[in-house]
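Laboratory data are not the source of any read-out in this text; all were calculated from the coordinates shown. The structure presented is a predicted model; accordingly, all values stated were derived computationally and were not measured. Cβ atoms are built from the backbone, for glycine too; each structure is taken alone.
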Structure P
Amino acid sequence: MEKCTVVFNPSKKSISVKKGANLLEVARKAGIFVDAPCGGRGHCGKCRVKVESGSHRMEFSPLLTEEDIKKGIRLACLTFVEGDMVVEIEEAKNVEDILVEDVKPGDEKSERIKNASRLLEKEGIVKDSGVFIINLELPKPSLDDNVADFERLKRELKIRHNIENVTCSLGVLKSLPKVLRQEDFKIIATLLKSEGVYELLKVEGRENKGAYGICTDVGTTTVAANLVDLSTGEIIASATSGNLQMQYGADIISRIIYASSQEGLEKLRVSIVEGTINRLIKELIKKAKISKEDIVAGVFAGNTTMTHLLLGVDPSYIRLEPYIPVFRECPQIKAKDTGIDINPEANITVLPNVASYVGGDIVSGVLASGLWAEDKNTLFLDLGTNGEIVFGNKDFMLTCACSAGPAFEGGEISCGMRAMPGAIDEVAIDRKTLEPKINVLGDIKPKGICGSGLIDLIAEMFLSGIIDSKGKISGEIKNDRIRYDENLDVMEYVVVWGRESYDGRDITINEIDIDNLLRAKGAVFSGLSVLLKTAGLSVYNLDKIIIAGGIGRNLHIKNAKIIGLLPDIDEKKFNYMGNASLIGAYLCLVYEKAREKAREIADSMTYIELSTYPSYMDEFVSACFLPHTDRSLFPSVISLIK
């Protein structure tokens, strides 16, 4: 078979492949990130690359203009290698960027964590990470005191600190004799207490920098982590980045399918562990000026598929009836068994899942929200890629997952992106001129639109008469910003002209994008509707709605109601929690008993499988209109339209 060399710029990475190889797969094999939310099916148009030279074959795509093609722009998933090639990778809208932030006392994030901590403490759960850092000066061995090194250490722990039942791993045991003698038997021992057993995690000299933990929300689109000082509970720094698994598909079904082979499963595991989590950890320890060995505990929250992929466990049966995951509650494991680059002896806690499509991230979020202790009827909405919903109070909890897809996080939307610098997060449209007024995150030109901006945009287009209740753009309005895309055979609205954008391209939203967004919001509203009807209630019986997820940062409740995403009830009932999953993971890191509470929450949730609900499809179709086919559900929106 003829071999060809493909060079990727600007990294200059090269790889030898068989003639006829798919360019997207070639990039993946070379370790080059190419954004492919649709999983390489040619639907999203985001795997744009520029062929600088070389023989290749390309399949037609309406997502590329004639001008694009003349410039050498191709979709990697529809391009095939026919000879030696040089390919330039276009910017992937900050997918790989890592944002590191301080969590300062008194800021919004800090206050949410304090509130969640108070809820636990009100229930009698005291702050105790289970980590002990103990200064010890051991008696030196002699002919008269010839006790073995490990037993000598255990003896002193019992005599001086009343600590018994001490164990350790083989790795720590191997390091013990050298450390003791190098430090003249004056050491600092770090131990972790769990269920009455103390595990010796590390032994070192007096230059100990403390013990730290990492808590992480492993999202389908975005991964967020906090570095925590376990002795004080203080968050030293937080960091977020895109989940590099996005190159294999934006949604969990795409990734489950890709993971069906051992090679695919390993690529997905490497993408999340080495490509994403370890990169976040590296930036956090650089910020804190500590060593990775100082991180002695980790808590990870993610949906059921994400936790399987994190551990390299085959998730195939999650998507096949009767939808069975390999595990619901993962046994505690060591960092060295996962590839997570912290102290190899660190204990890793993966928060328990509930069912195939409701995972530990929702358990973690519910823990943080306090829903489990509420007297009132409370609805918990996580508006991420999967759209999980929980309804209940301290007496019962019902939960479901709706296939919202990645639209609210910018996936499969032509102009979509995560909430990062360059993202448009707020939009208003002048009713007469139809000119948009936008807000952009960061002091740079706009690159795309994130979830809250997309919700604003759809609401404003609807109220301005640009789109109808089906999401179709009016062709009768004469305005430069409303135009017909011949390639896609759809109408589109120009939000930002190319001369004003970051990369010189128009930022637009078309009818395909709008349809994706309407299906996403329809999935969420129909899911919460079914959940309430299962309990014999309606939206008017809700006392409180908690919105979690990155989308809520600048979410305008009014606009979310206008498009029919959220119920049309009193805005005072809505509360925004931010990344509730990450807050819950933090609680489980610094409160040992919170892990037990998380297990109780998972056990007490009743999972409702929407696909088996008799009228779910009718509910879904009705919710895919603006705001809904049953307009009586949205009286304030109808009055606005009139």
Structure Q
Amino acid sequence: MWRRTVARTVAVVGNVRQRRWMSVAATTTVVPSPCIVHKRGADILHDPWFNKDTGFPLTERDRLGLRGLLPPRVISFEQQYERFMDSYRSLEKNTTGQPENIVALAKWRILNRLHDRNETLYYKVLIDNIHDFAPIIYTPTVGLVCQNYSGLFRRPRGMYFSAKDKGEMMSIIYNWPANEVDMAVLTDGSRILGLGDLGVQGIGIPIGKLDMYVAAAGINPQRVLPIMLDVGTNNEKLLEDPLYLGLRERRLEGDEYISIVDELMEALHTRWPKAVIQFEDFQFKWAFETLQRYRKKFCMFNDDIQGTAGVALAGLLGVVRAQGRPLLDFVDQKIVVVGAGSAGLGVLKMAYQVVSRMTGGEPANPQFYLIDKNGLITTERSGVDPSAAPFAKAVGEVESIGLREGSDLLEVVKKVKPHVLLGLSGVGGIFNEQVLNAMRDSDSPKPAIFAMSNPTANAECTAADAFKHAGENIVFGSGSPFENVNLENGKIGHVNQANNMYLFPGIGLGALLSGARIVSDGMLQAASECLASYMTEEEIQKGKFFPSIDSIRSITAEVGAAVLRAAVIEEIADGCGDVGPKELTHMTKEETVEYVTRHMWYPVYSPLVHEK
């Protein structure tokens, strides 16, 4: 089974590259359909979903009661776009030399003001400049926004459910004005990136994630829902902050907490049974608990566990390709994972599943080593979290190479000589000079160093330090963006931003368009393998494992199609709209990609028609 999958994966690389034009072509031929609105006059101008600013044509101004409420000149969509970009470039020029955080927040503010006023223009700007704007509306600036959200708050976006709403959520859910929701992103703010408990201020994460869903997957922005579940906070600084907007009480725990999440999930599913729900930035104990509790009941997934694992797995498979070895040699890779949280364990679980497939389902004992804050985890450790226990190494196995329970990172790297050092610890700089120097003795001709933690300050090392201390022959991946490194030999040390944005939009889109009842392991593995196959051999040999974000819509179309096909194969797809499971079953691979691409929303001004 795996051998056939690998063969198909390698075979489609060329076809994937040839089809990259499809999403772009689709966006240039959009013919907007009329949109019925139930508002007139100033109410239209105050609604960012329908507002066109000075772009309303005169006939539309007449029928919507806008005459006299706007300057007389009509400015085209293209002119509005250029005017905004001129303002943005002026901001960049005027903030040159100022502290990085101040500049980042200034850029976020100008984009957020546009988002508040005119969503169509906002998403046009975002899609066309995704390379520059993704780091502002998503990682890493979103972490800074969350830290300061109470002070930055201007108008509500999304829904807020709190512990005070227990027993009322089924009625509260109907306060949301949109009749249809396709995608919801939910957080409880308990573990925002590597920043910890930010309480209600964590709403910035679902907002940023859904902006990426719109930009990358073409989910209609009128059908997305950011959700904050506020069950209190244990952050003393926030509890004492007079500007803090959330509940000023300690977090709920135990059965009280679970009952609140249960109620919210039932309310969401009752009103929008076809919606895909993404869990985001839940603390470790609740991330796994809620995933296991809901994944077989609702169409949901946890991006920190499953999305991060999928992107990391794509990178790990890329390492094997970079070494010039067949993908089946993945079973022999020596991988040290630093960080036993939801992301690290998610990666290990998915990697184990792949090794099991490669070995034909036989019991697998891959050379994966898991390190937490107390060092190497072995079966000798007592009190290991049940989620981490399956990945503890046997004492005899580690003793045979001179290691012991609790061996520190440097000792493990020196003794194991890993092919891959994978950081998901949230501890900035933990890959220090000594650890990176030890990677020079790796048993791989092209060792890989992945510093995956976000935001940038929490990255295990910088790209410059990795190439400086571990050698110029490494391949480097990170969770946050770093600049490529100029090497002494005139070559470039490529930085691969192994960001979840390459996968979660496609997972959500594929689940939605397939009408999947659940998000299965097979769908997630299909997404990861699709991403792993996306790069050409030439790019892989240069150290490029992940494509440019400029191609994000094409990537998402391919990943979404792979997820859809997996759902169909597993017979968990109910179809979407007029396309039923039978029609999906008979689609070719190319037809599936075309189907997914055709259903991507793209920002254009639709003619507005008033209806009482």
Structure R
Amino acid sequence: MSADPCSFSSINSCLTKHLNLCLNVDFTKRVLKGRATLTLEALEDRFSVLTLDTRDLKIISVSANGQEASFTLGSKHSFKGTPLEIRLPFDISRGQHVIVEVKYETSPSATALQWLTPEQTAGKKYPYLFSQCQAHHCRSMVPCQDSPSVKHTYYAQVSVPKDLVAVMSAVRDGHEMDPQDSERIVYRFRQPVPMPSYLIAIVAGALESREIGPRSRVWSEKEFVHQAASEFSETEQMLQTAEKLAGPYVWGQYDILVLPPSFPYGGMENPCLTFATPTLLAGDKSLSNVIAHEISHSWTGNLVTNKTWEHFWLNEGHTVYLERMIGRSMESEQFRQFKAMGGWKDLQDSVNTFGPNSPLTNLVPSLQDVDPDDAFSSVPYEKGFALLYHLEELMGGPEVFMEFVKSYIQMFAYSSVTTDQWKNYLFTYFKDKVDILNKVDWNAWMYTPGMPPVKPQYDTTLADACIALSQKWIKAKEQDLNGFKESDIKTLSSHQLIEFLSLLLQEDPLPLTHVKKMQDLYNLNSYMNSEIRFRWLRLCVRSKWEEMVPVALKMATEQGRLKFTRPLFRQVYTFEKYREEAVRVFLAHRAAMHPVTAGLVAKALKVEQSQSTGV
């Protein structure tokens, strides 16, 4: 087993088999207090020293098999945190187990935990807590072997104030009054499927739920629960489609939690409980491909996991591939091709952002002394997908290649893998086509920065209409505007409308007359799909349509998804006349924003710390 460059823990000498968590959620101090009990198996004889990953944890005491154990905390590393070294009061032999209990408390600034004030929630009445552990933040919440190479089951008990509900990335196992405090409730959870630490997730808030299928519920604050139930009503159909493609779903329950508007991401594949942003609530199910992506992770990522973050493409490339195969089954092959073309554009954007020679644009980057958060981009997703699509074409088409992916999942289920293991299995599976596989330029695909060595030829059928209409608007003179009709966009799906607007955003700003005419004919202001609305508002502000500035700032502040909030603020900021207005609105809303979002928007608007702290 190779060591993990992002972890201090002793994964070569012992492995965590089970974790028992007992936590008390303290909203006043913004900390979790409690104990983590780890069942560990020794991988060597005379094992007596164990190292766990921690970050900003206050360690109160440690015991091993009930006997007190001495411990020391090492020096703090910039992103890896602090190693916790535990000396067992005895030796154990290879194959033997030891139960280590750590009593501890998290820091109010734990990077895994987001404590929301009532103002940051939809209901505005109760506080809210959620965690986000990927990639290496679990160590700020639980002392653990924080490496995706280590998988274990877990059991948890979580005490919260009685007006709130707790949920976790596990199956719910009942609740009762807290025996220590009648004002609190203890919720219990069990996760019988072994999984890596980054998938441990906890939420506490004023939550309600609705059943949306035989094994699915949607959870959220009551403000969103009805809308979410109808938006995600295709969940069971997506699960069944995924099972046909990839094999049985092993996690039992598949629930979706819609977070408060300040959640900065699209989704997170926590087992049994996918996290989702409320900006997916389009009203017409058109953004549910994010749910198809998170469902796909139940196989690629959660069941078969990358051994270290350097092999992140194994998680994400395969998940995008499976997500698009679900789209192919539920929509059409042309739809899959259209989505793949959009993904290629996203990959180009990432390569342009990092620079074509950046080692972080390698499919398999080296993360020696690199914070995995800094390496995050669409590269592992879309370069990974492009490789799999290229192999699909070489090996005989989607049906043939999907059978390989399914076989790979069965082969490596419940374990963690490296790129070499994946590649060796590919060569074993297609043993009659090794001569074709040997012609693939593996070094260029895996270990060379920039765009892939091969650009797939995607079917442009669904894109052609978007390209034609956008070109017509770009080339139109003022006297040509009467040639456009309301019916121009009637045949376009919301996915095509998003593409049409994206193409316009890549060109010089349209004249204001054109944008106003577009609104008269197409009534784009009425669209509630966040992806359409986001692009339309940017287009309006770029063309200096003054009435649309407050509308753009409203969208930037009523939700906090980084993908929308930062570019909208940036767009208004570049409109000279409204630069101060952008800063004023940001400062007025800053306190309600997620700290990650607030920090990145402050940079984009060149806001000084001094200016922002006085508000």
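When distance in nm of label points 7 Å out along Cα→Cβ at positions 54 and 190 is compared over structures P, Q, R, which one is greatest? Don't jump to the answer; show the numbers that get you there.
Details: P: 4.4; Q: 5.0; R: 3.0.
Sorting by distance in nm of label points 7 Å out along Cα→Cβ at positions 54 and 190 in descending order puts Q first.
Suppose you compute log10 I(q)/I(0) by the Debye sum over Cα atoms at q = 0.13, 0.19 Å⁻¹, for residues 182-381 alone for every structure in P, Q, R: which one lands on -0.75, -1.35?
The read-out was computed on structure P.
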